[in-house]
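Student: Heads up, there are several structures right after this.
Any read-out appearing in this document is the output of simple, stated calculations on the displayed coordinates, not a laboratory observation. For clarity, every value in this text was computed on a predicted model and none was experimentally measured. Cβ atoms are built from the backbone, for glycine too; each structure is taken alone.
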Structure P
Amino acid sequence: MTVLGVTSALIAGAVAVAAPTTATAGDRVPGGRAEAHGEQIAAARAAKAGIDWAACPAGWGFEAPIQCGYVTVPVDYAKPNGKTIKIAVDRIGNTGTSADRQGSLLYNPGGPGGSGMRFPRRVTTKSALWTSVAKAYDFVGFDPRGVGHSAPISCEDPQEFVKAPKADPVPDSESDKAAQRKLAKEYAQGCLERTGAAMLSQMTTANTARDIDVIRAALGEKKLNYLGVSYGTYLGAVYATLFPTHVRRMIVDSVVNPARDQIWYQNNLDQDVAFQGRWDDWKAWVAKYDSVYHIGDTPKKVQAQWDALRATAKQKPIGGVVGPAELLGFFQSAPYYDSSWATVAGVWSKYLAGDTQALVDAAGPDMTDTAGNISSENGNAVYTAVECTDAKWPTSWQKWDRDNTALNAKYPFLTWSNAWMNLPCATWGVPQQTPVDVRTHHGLPKVLIVQSTRDAATPYSGGVELHHRLKGSELITEKDAGSHGVTGLVNPCINDRVNSYLLSGTLDGHDVECAAHAAPVPATS
């Protein structure tokens, strides 16, 4: 795409690390026995080598006392003595005493393709929500394989990737669809040519989960503490399935539905429905504050303004660079995050009042975003590579066309844009895998699941499905809310439970419903 009970184990990091024991992991992944054995070898090597922590490179943007390093992993876990890559990691030590320390807390923000390297900055920037947890844990971030500083992959020239305007994602004709199909096929071919089959075929969630276990070993931890948001929840769920006895505490926030028949085609179709619902929520909010924004005093009028804006941008790109695709790229942040509601409405309001530049600045391309390993092109490449390689996708264009045409009739906000983004998977250049069968296995402690009911990117049903699959897990539901990424918001009902769980392993013993966090309000400036 695109948020436990304590076992009797010793405190993580307090004892020497033994070689991992994942003898049964291969039984749960088709063809995975060799990979399980290879992971054991890689983890044992990492435990012995540790991490050579040093000041982060100047260009990375991470200030002292954050430190950076690398962990070596196999490209292909079935060939642990073959080609390797280095996974970039960073950390900041716990702010409390040595007696306070409970180990490392590893973070993944989602994607696939997101970097977790900014996680330690929650400490250096003194994020109030994480003050208590920071006393007990080292905050550890990493760039997953293929991302950023971890053997970055590419599917297209970054300069070409950011060029605008792009074609309108909503097709008017069969020729429009044919053009998009051609672009998708070319993008898939670009992934194969620029990344290479050897690496592309290993860009899977299961391999990233194995990388995490090697990182755990390199950190000197017997058990992992983990916080995953969005796609990071699926990554965490796969890790919990493959390495149940290596989990100490795990929080997953804004959950991808992990059912095999959902990964990934159906998940993306379900997103289209949920995005429409949250788009409708935002339109109602904009209408409520029409005295501020002057866009329309009913949701119907706001929608009419959106249709008019799209038509204007389609006829002639605004500022020469903002067409319908660029508009959608900017406006979809409102259904994603409540924190964007006022920002997006404010820019739109300025445009309607005659300030075209405000919209061009917000929605236009960032031509500086071409720095290869940290560019949006890299993030998009990893997103595509992981989702396309993780699972088998329909190859029939008739199915794609039928499914998305039907969805678009009722849920037009995101449907076709989402379809084109994922269509490279229909002509993927390396073998597509069978997803891991996510579920509880012996030794897995209780997992804490956090989910809002109106999340657009990861619909609520995903949290419920994972809750059923991870026996003993507890689900915190934020009712009548739709922000993606709940644990980073101020909501004491959730924040207090997250802290209690991480600091003492305390859970309620039952599922919990929390009222929504504070509703967005218009900006005062």
Structure Q
Amino acid sequence: MRKSGILLHISSLPSRYGIGRMGKAAYDFVDFLQTSETAYWQILPLSPTSYGDSPYQSFSVYAGNPYFIDFEKLEEQGLLEHEDYASMLWQRSPDTIDYELLYRSNITVLRRAFARFCEKPVRGYQSFKNHNKDWLPDYALFMALKDSHEGKPWFEWETELAMREKEAIAKVTKELADEIELHCFIQFIFSQQWTALKKYANQHHVQIIGDMPIYVSYDSTEVWVSPELFDLDKEKKPVEVAGCPPDPFAPEGQLWGNPLYNWAYHEKSNYKWWTARLNHAASLYDVIRIDHFRGFESYYAIPYGSPNAVNGRWRKGPNKKLFQTVGKELGALNIIAEDLGFITPGVRAMLKALHYPGMKVLQFGFDSDPDNEHLPHNFQSPHCVAYTGTHDNETLKGWLEASSKSTVKYAKKYLRVSKKSEIPDAIVACAWQSIAELAVAQMQDFLHEEKICRMNTPSVLGGNWQYRTAEEDFSPELAKEIRKLNRTYGRAVKPEEVSNPKRKYTRKSKNSENPELPEESDNTNLSTEVIET
């Protein structure tokens, strides 16, 4: 079945409180998607942001971002008074996210909610803690220690804490008991609000595509707690780190700095950690888009401490074996493989064996080469996802402004338009009319946003992840335009197709013995493909 999606992270939703949240604006956006007969809402990772405010650099692969917690919903629960949050300074400009303000103000409000919670606990809290005992205590302690160390990374803490010496950990766990409980409470509230939002989306025939980064941050709970999972030395320092090799767009390559995995250990443990991680992702999302998927076939390793990515080397990854092993444990998962970048025959063979849909990005197609694989007439199969651009790309208007005369000329010729200004809308239509099972565009491109509204510029620190929308952006007129696009190219949602779909996979649950806590999602049965054909 042909379907469409819109890429808009929760952070970009309208809000008076500094950043998009899981409140009214999120539910309104679901209604907008339903009205426009759009099947998928694609978001970026839900995890807490750390270095550079990036959702791809997080303190945990399991935790939810406290910034997304909606205060008005907490007020409805009796955990906040309106003045607890409404009178605070949340933004200096309504057009961008001020992460410095958020860092200070958000935790202040959540502490107030926690104080009321301690007086009158919310039903289901203990069950939530029991259900997430494999990661929650470590994460809560990690955050409590980070707070007590003025936000410093774990590798700058006292040696006995950085190395997790037993007596030192026991001591601080007792000393920081209240702070640990605070962070457990925050995750409980996040889970409640996300579960409710996703349930609402699914009930309104909208499925969630969520991003899962391949790597984790060095300053993360996982590296601090489980160094054996990563390629570290005895002092828990990375031997090599992740990145991308030099190319014409980045002469020094991309130095991401994430620690690499100890793949020999993962294979020996039958990929237990990956099974748990993917199982958790399947509980959060209907479809999992895995970032930098080619890194499972082979990955670029850069010596730790290098100033750039020039002197890296390629090393072999686990390839299809990881996902085949996970599949035996969990069943078929619904995965989109981000297969962009340096794609070798080995990567293509891995994708073909796993039968995951890859990505085509139309912005990459208009280089005057009719054989470019990102041009729709070269799509080899419908089993792919066509994007106008991703969160790492320019808006279409920004891309057009930066494009060469030859690129613009070829785009006009290919798209059969006479004016340069017609190209952005024509590219969206081109993606929608392609054979791809799923076509996705950034919300910015439906709103004709300028280059300043770009979500992220890779390898550039600062100024990213700040894009915001306003309530008036999601007008009935725009919903009608998108609905017309969906109907014209056979991508409109038909409610009977998705009301009660039969799927093959049921996520393993630990809640069966805790009936007071609902499942994290009512829609956790996933099929092997993005869209059934």
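Student: Comparing mean count of other Cβ atoms within 10 Å over residues 362-369 across P, Q, which is largest? Numbers along the way, then the final one.
Tutor: Working: P: 16.5; Q: 19.1.
Top value of mean count of other Cβ atoms within 10 Å over residues 362-369 goes to structure Q.
Student: One of P, Q was used to compute distance in nm of label points 7 Å out along Cα→Cβ at positions 90 and 394, and the answer was 4.2. Which one was it?
Tutor: Answer by label: P.
Student: Something else now. A value of 7, 24, 28, 25, 13, 3 was computed for P(r) over Cα pairs in 10 Å bins from 0, in percent, for residues 186-401 alone; which of P, Q is the source structure?
Tutor: Numbers: P: 7, 24, 28, 25, 13, 3; Q: 7, 28, 35, 24, 6, 0.
Traced to structure P.
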